[in-house]
Structure 1
Amino acid sequence: MRLRSILATVALAAICSECAVAFQMVRYHVRLLPDLPGGHTGAMAVAVNNLGWVCGDGNKEDYSDEPVIWYPDGSMLRLGELSDAFGDTHPEGMNAHGHVSGVSNNASGDTEAFLWTPESGMIGLGDLPGGNFYSWAHGINDHDEVVGVGRNEDGQAGFFWRSDLGMVYIGDLPGGSINSNAKAINNHSQVTGYSVSARTALGEGFIWDPLNGMRDLGTMPGGGFMREGYAINDLGQIAGACVTSTGQHGCLWDPVDGFTVITRPPGTRWSRALGMNDVGQVVGQWETDELPPSHEGWIWDRENGLRALTPLLGARKPPYLGDVVSPRDINNRGQIVCIIDGTGEGVLLTPFVVGDLNCDASVDVFDVEPFVLALVDLEAHAAAYPDCYGDWAGDINQDGSFNGFDVDAFVELLAGP
C-alpha cells in the first residue's frame with residue numbers, strides 16, 4: 001500500500017475543502033440470489049419493494065417452483081403453495097409490506113391466483129364466474145388489492161380483487177372482442193394491462209379504476225399507440241410497449257403530458273418497458289438483430305436518457321454473471337431485480353456512486369477518511385458504513401480490484417476536471 005499517496009489524498013482534502021467532483025459515476029453492485037436449500041440452480045426474481053426485499057421463485061428438488069422472499073441480511077422465507085399435491089407456484093408481485101401475489105395449483109389441480117401474507121399464509125382468490133376455473137394474479141398494491149387475468153363466459157378477462165368484493169371483471173375496451181389482462185396496480189387502485197380494442201386485435205394498453213372503469217390511453221402523434229401496459233406508479237404514469245411507424249419501442253405514458261417514446265437503438269428488433277418507480281426511472285429490455293437474437297436490459301430516465309444496463313455493472317461483478325441481464329422491476333431506491341440470460345438466475349442490482357465511501361450519494365472531501373479506512377481495514381469500514389459496498393465504490397480506476405492503485409485515481413476524482 002502506498003502510504004505517501006494516501007497522505008497526499010488527505011493533504012488535498014485539507015487544502016480543497018470546497019472541491020467536489022462534477023461528474024458522478026453511478027454503477028451497480030451485483031448480488032446473486034441464493035437457491036433453495038437442497039434444490040436445483042435457479043432463483044428467478046420478479047419484484048423488489050422499497051425495503052430491498054426481493055420476491056421470486058426457487059427451484060425445488062423435484063424441479064417444481066416455490067415462491068421465496070430474499071431479505072437484505074441474506075436470509076430467505078419460503079412461502080409454500082396452495083396444495084401439497086401439486087407443484088409449480090409462481091409469484092408475480094410484492095407490496096411494501098412483503099405481501100405477495102401470484103399463481104399456484106389448488107387441491108383440485110386448477111390454476112388459481114393467490115395472495116400471501118404472514119398472517120394468513122397463502123390463500124386462493126377464486127375465479128371469475130361463468131368460465132372454466134382459471135385465475136392468475138399479477139400485480140398487488142399496498143392495500144392488498146390484486147389484479148390479474150381469469151376466464152368468464154366470453155373468454156380471457158382481466159380482474160380486480162379486494163377482500164370485501166372478491167374477484168371482479170374489469171371489462172374491455174369498446175369495439176374489440178372480450179380479451180383483457182390486468183398487469184399492474186398502484187396505491188390509488190389504478191390498473192393497467194391490455195385489452196383487445198377497435199384499434200387493434202393485438203391488444204391495447206389501458207388505465208382502469210373502480211370509479212371510471214377502463215379507458216384507452218389515446219393515440220400517439222403519427223398514429224402510434226401503447227400495445228401493453230406493464231407497470232403503473234403512484235403518479236398514474238404507465239410504462240409499457242408502444243407500436244409506432246418504426247416498430248415497437250419502450251414507452252412512458254403520463255396522464256398530463258401523454259406519451260414519451262424511449263427509442264430503441266440501431267441493431268435492435270423491438271423494445272419494451274417492464275418496470276418503473278415513482279422517481280421517473282424505467283427499466284426494460286430490447287431484442288437484438290443478431291442471429292440468434294439476444295435480450296439486453298436497459299434503464300431510462302429523463303436526465304440520462306436510455307442506457308444499456310450491463311455496462312453499468314460494477315467492475316467487480318462476479319464471473320458467473322455473464323454479459324446480459326434482463327430487468328423485471330425497480331424500486332424507489334433504484335434497486336433493480338434482473339434475470340441472467342442463459343441461466344435464468346436472479347440478481348439484485350443496487351446503485352452506488354464510484355468514490356462515495358460514506359454513502360451520502362456524492363463524492364467530496366467527506367469521503368477521504370472513509371476511503372482511507374476502507375483501504376486499511378475493509379471490515380471496519382463495513383461496520384461503520386453498512387451497505388456501502390466499500391470495495392466496489394473504492395475501485396476508482398474500475399480495474400476490478402480495490403487497492404493502492406486507486407489512491408491517485410481518487411485524488412483526481414476529488415480534484416475534478
Structure 2
Amino acid sequence: MNYNEVIDLIESVNYGHNEDSSNFERVLKMLDINIDENKIIQIAGTNGKGSVGTFLSSLLKDQGYKVGHFSSPHLEKYEERIKINLQPISQKILIDNVEEILSEVSIESLKTLTYFEMSFLLTLKVFSGENLDFYIIETGIGGRFDITNLFRSNLLSIITTVDYDHQQLLGKSLPEIAYHKAGIIKENGKVVSFKHQEDVDRVILEEANNKTAELEFLFDRDYNIRNVDIGGSIFFYKGIEFKTKVIGIYQIKNISLALLALEKILDKIDLSNVKKSILNFKFEGRMEIIHSNPLIILDGAHNAEGISALSKNVETLGIDDYYLVLGSMKDKSIVEGLDILAKKAKCIILTKIDYERAIEPEVLEKKLLGFNDKILIKKSVKDASNYLLSDLSEKETVLIAGSLYLIGEFKKYLKDE
C-alpha cells in the first residue's frame with residue numbers, strides 16, 4: 001500500500017463515538033497486541049489534555065525515557081496523532097503497521113470501527129513494537145466509556161479541566177461530566193487533577209475513594225506566575241523558578257500539572273533537565289505565533305472554557321487592537337463567552353474549515369449579531385490567509401481561534417518563510 005491508500009482506508013470508516021467496545025476488543029484480540037498497563041498514563045478532561053500530554057512527554061523524554069503519545073485531533077497530517085518522543089511517526093511506520101494489521105484482520109472487520117477506534121488500534125500496534133518506557137494516552141470523549149479506558153489498570157490517571165462540552169453524551173451538569181472524566185481512575189491507582197468547583201471535585205474524590213486510589217489535586221498555591229508576555233513566561237512551581245517560551249496563563253497551569261504528574265511517575269528527577277525542558281517547550285495551536293509581520297497568533301479555543309482562557313490571555317498580554325478570525329464545527333459552542341473578544345476586535349473575519357462538520361460562515365455570522373458590526377466573510381481558509389497576508393499592514397495583530405482543524409489549515413498557509 002502507498003500512503004494515500006492508507007489514509008483513504010482510515011478515513012473510510014465511520015465517524016462518531018461508540019460506547020460499545022465489543023467490536024474494538026474483538027479486532028484487538030485478533031492482533032494479539034501486548035501493552036504493559038503499568039506504563040500507561042491516561043489523560044481525561046475538557047481542555048488541556050494535549051498540552052499536559054505534550055509537556056509531560058517532553059519532561060519524560062528529557063529525563064532519558066522513550067515515550068509514546070496518542071492524541072487527537074491532528075493539525076496538518078494524520079501521523080501527528082501517534083508520536084514517539086514528541087515526533088510524529090513516519091509515513092513508512094504508518095504504512096507498515098497498517099499492512100501488518102491487514103495481514104491479520106480483514107478490511108470488513110476494520111470498517112466496523114469508528115475513526116477514533118481505528119486510530120487508537122493503530123496506536124497500540126505501533127506502541128507495542130517500539131519498546132517504550134511510557135504510553136501517554138488521551139481520551140477521546142469523556143473517559144469512563146471511552147475506548148481508551150479498556151485497560152484495567154494504569155500507572156497514572158490525569159484529569160485536567162471539567163467544563164461543558166459534548167453534553168449530549170456526557171450530561172448537562174458539570175458533576176455529570178465529571179463522572180465521565182473520573183471514570184479513568186483505576187483500582188488502587190494514582191491520580192492527579194486540577195482543582196475545580198466543589199461539586200466537581202466531590203465527584204472525583206468519591207471515585208478515587210471508591211477505588212482506593214491515591215488522589216492529589218493541584219492547588220493554586222502550588223504555582224505562582226511572575227510574568228507573562230509575548231516572549232514567554234516566568235513562574236514558580238512549589239517555590240522553584242521556571243522560564244518557558246510558551247505563551248499563556250493557562251499553559252503555566254498545564255505545565256504545573258505535568259510537573260505534579262512527573263513527581264508521581266519518577267522517584268528521581270534531574271531538576272536541571274526539567275528546567276531546560278520547560279524553557280524549550282513548544283505546543284502547536286495554543287497561543288502559537290505563526291507569523292511575525294503582521295503578528296498572527298493561533299489558538300485552538302473551540303468551546304466556552306477555551307474562549308474564556310483566550311480572552312484572559314489577550315487581556316494579560318495587553319493585546320487590544322486586533323483582527324479576530326473564527327471558524328468552527330457545527331457541534332461546538334464557540335460563540336458562548338465570545339462577546340468580549342468579538343466586541344474589542346477591529347474586524348471579525350469568518351471562514352469555513354474544509355471539513356464536512358464545519359459551520360457555514362453565514363450561520364456563524366447570525367450567531368454573532370450584536371457583538372460587532374464589522375464582519376467579513378472569506379469562503380475558505382486559503383482566501384482568508386491571502387487576505388491577512390496581502391491586505392493587512394505589517395503592524396497589525398491577528399487572532400485566529402476555533403477548531404484545531406481550522407488551526408491546522410491556517411498553518412499550511414501562514415508560516416513565516
Structure 3
Amino acid sequence: MKILLIVPEYPPYNIGGGGGVFKEIAENLSSLGNNVYVIYGYYPNTSIFPKIELNEINNIKFYKVPEVPCPKFLPFLKTVLPIFPWTYFQLKQIIKDIDPEVVNIHGYGLFFISQAALILKSLNIPYVYTLHGAPVSPGKMKGIIGLIYKFYNKFLGRNTLKHASKITAVSKYSRNFPEFETFKNKIQIIRNGISIDEFRDLKYTTRNVFNKFFPYSRDELIFFSLGRIEWLKGFQLFMQIIPLLKQDGIKLKYCIAGKDYGYLQELKKLAADLNIENEVIFLDYLNFQEKCECYYFSDFVVVPSLVENFPAIPLEAMCMKKLVIANNAGGIPEIIQNNYNGIIVDMNERQLLYTQIKELLSNPKLKIEIESHLHEVEKYNWVEITNKYLDTFKSVINKL
C-alpha cells in the first residue's frame with residue numbers, strides 16, 4: 001500500500017511527544033511492507049524563500065516543509081503556523097507526484113495541516129484525519145490570537161474534518177473537545193502506543209545523570225517528571241505537597257527534566273517560596289538513554305499534567321517497571337487506574353494527593369500489588385496499534 005503521512009513535526013525537529021508518535025507510525029507501517037512517504041512541518045527557518053527538502057531513511061521518503069517563521073516570544077506557535085503560498089504550490093505538485101492510495105494527516109488547530117487537507121481535497125485523494133485533541137490556549141485568548149483561532153475553527157478546521165474519509169482520535173478525551181461535537185459519533189479511537197522492545201530489560205549500573213546534580217543517598221526517594229517546562233505540565237502541583245512530606249521526615253528529591261518553555265523561573269521561585277530548593281532539581285533536556293537511566297534509578301514517575309491527550313510517559317515508565325503517580329486529567333485515566341496499575345488523583349486536591357502518597361509509602365503490599373499489573377502495558381505495543389491504522393486505511397480504499 002502506498003501511504004502518505006502528513007504531520008506537523010518529526011524527529012529531530014519536534015517539540016513534544018507527537019514527533020515520536022509519528023515516527024513510530026511511519027516506521028511500523030514501513031516494516032509491515034508498505035511504501036511510506038512522510039511530509040512534515042519544519043518551523044526553525046529564517047529565510048522567506050526556503051525550499052522543501054527531500055531525504056530518504058530506511059526506505060521512507062521524507063519531505064521537510066518550511067513554515068512561516070515563529071516569533072521567539074511565542075514558542076507555543078511552533079508547528080501551528082501556515083506555509084508560504086509558493087510553498088503550497090510546490091507541496092501540491094509533490095503530493096500529486098507521490099499519488100498515494102491513502103493519506104493520514106495528524107493534528108487539529110494547525111494551519112499547515114489544514115492547508116495540506118485542502119490540497120488533498122483538490123486532488124481527490126482520500127485522507128484519514130487523526131485528532132490529538134484541540135489547542136487549549138488559543139481558544140481562551142483575547143486579541144488577535146483568539147480571533148485567528150476562531151477563524152481557523154470555523155472555516156479551516158471544520159472543513160478538514162468535514163472532508164475526511166475517516167476520523168480517528170488517540171483517546172476518548174481527544175474525541176470529546178467541543179470543536180469536534182458535530183463529528184463525535186463518527187470518530188474511531190486508535191490509541192497511541194509504545195515500543196516495548198526499546199525499554200524491555202534495560203539495565204544501568206551507574207546513575208550518571210542524577211550524580212551530576214546531587215549525591216546518592218540510600219534513604220532518599222526520587223520522584224521523576226519529564227516534559228516541557230510550562231504551566232500545562234503541572235509540575236507546580238506536585239511541588240506543593242513536598243513541604244508536607246518533608247514535615248513527616250521523608251527525604252526526597254523531585255527531579256524535573258525538559259526544555260524551558262518560559263516557566264522555569266516561575267518554578268524556581270515557587271521552590272524558594274516553599275523552602276524546597278534543595279529538594280527540586282531541574283535536569284534540562286535528556287536524550288533517550290539519559291531519560292531511561294532516570295526512569296531506572298527513580299522510585300516513582302510523576303505525571304502531573306493539567307492537559308494530556310494520551311501521553312507516552314506513563315507507558316514508558318510502566319515499561320521500565322516504575323510506578324506512576326498521575327494527575328486525573330485529560331486522557332491519563334484511560335491509561336492509569338487508581339491503586340491498580342498506578343496512582344491517579346486530582347492533584348489540585350493537595351491533601352488528597354498527600355494522603356495517597358503516604359498510603360503508598362506506608363503500605364508495601366499496595367506497591368507490590370500495583371507493580372504486578374505494570375506488564376499490561378504490552379497491550380499498547382506499536383505493532384498492534386499500527387495494524388489498527390492499516391485496517392482503517394484499507395476500509396477507506398475499499399470504499400473508493
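Given a computed value of 1.0 for distance in nm of label points 7 Å out along Cα→Cβ at positions 131 and 155, which structure among 1, 2, 3 does it belong to? The structure behind it is 1. Out of 1, 2, 3, choose the structure whose coordinates give Cα extents along the principal axes in Å, for residues 219-386 alone equal to 55, 32, 29 when calculated. Working through the options, I get structure 2. Taking Rg/Rh (Cα atoms, Kirkwood Rh) as the criterion, the top structure among 1, 2, 3 is 1, with the largest value.
Where a number appears in this text, it was derived from the coordinates with a stated rule and is not lab data. Predicted model only: the values in this text are computed from it and were never measured. Cβ atoms are built from the backbone, for glycine too; each structure is taken alone.
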